[in-house]
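Values in this text are rule-based calculations from the coordinates and carry no lab data. This one's a predicted model, so the numbers in the text were calculated from it and none came from an experiment.
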Structure P
Amino acid sequence: MHITKRVTFIAKDGSEPKLKELLEAMVIPSKEEKGCLNYNIYQYKSNPRKFMAVETWENEEALNAHKKSAHYAVYKNAYEPYTQDKYTNELDYLVKI
């Protein structure tokens, strides 16, 4: 069963460039991981302090392996000083093809 998550980040005022750098560094290595079906980071045009990651993993095993990766550890240990708020939502497809 696929797992899709939307993770929203609100940068602290003035921390947008550093948070953006940390999030961008996650994209390529995450997409190369076994079981990653989608991994993209977006920055809101209407609110540049707000970022959204949308990721889809083949299964729980793939997501757990992602959380044990070296690039995830770098992000996990570095994002908090630049982040005012962070929240995660699990998503489900409305139409499956």
Structure Q
Amino acid sequence: MKPATQLQFRLGVASRAAAAIFGGYALAASASSLLAVVLPLHKSDAVLTATLLSFVLYTCAALWAFAARSALRGWFGIGLLTAIFLLGILAHRGLA
């Protein structure tokens, strides 16, 4: 393997890992925040349910980061869902 190709491969893996770790965290946090306030349950039950669902979303985001065809697609998919959840939070607060 040529050094340039090897460097490109390693940077792609590093980018996917960053998308899985940081992007997945942002996705899970934004989803958990939105679901905690919009689920039609008692407050404590809504928070618990949202938190448990955020673990599932974090795992799915990590899987998506490495299953996507490219690191850019991984970032885009995770970023798009995170933006949707953030817009939902803003809409719920009446800011959007």
Structure R
Amino acid sequence: MAYTVKLTSAVVRNLTKMPASVGTRILDEVETLAQEPDPARHVKKLKGGGRNTFYSLRVGRYRVILNIYDDMLLIIVVELTLSRAKAWRFLLR
């Protein structure tokens, strides 16, 4: 079964600011991940984040930070960033 993908408003805002080809590539990669039976096998689990488990998906120079909820078949993209430092700052909030 395919997972449903949801984007936070911050991710939508970041996607509108980047070149269309890059945004399309990122969305295609996330949609491909959503079609996998076990998407957590294809991403890197991040340390920190408190009670939520965050994962990182590399797409070119970008990092897509997301949550995967297996019980609801849901992937929520929570952050989209170019640098590792910004990704860590997001996790430490």
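Summary table below
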| read-out | value |
| --- | --- |
| Computed 103 for volume of the Cα convex hull per residue in Å³ - originating structure among P, Q, R | P |
| Relative contact order in percent (Cα under 8 Å, 6 or more apart) from the coordinates reads 45; which among P, Q, R | P |
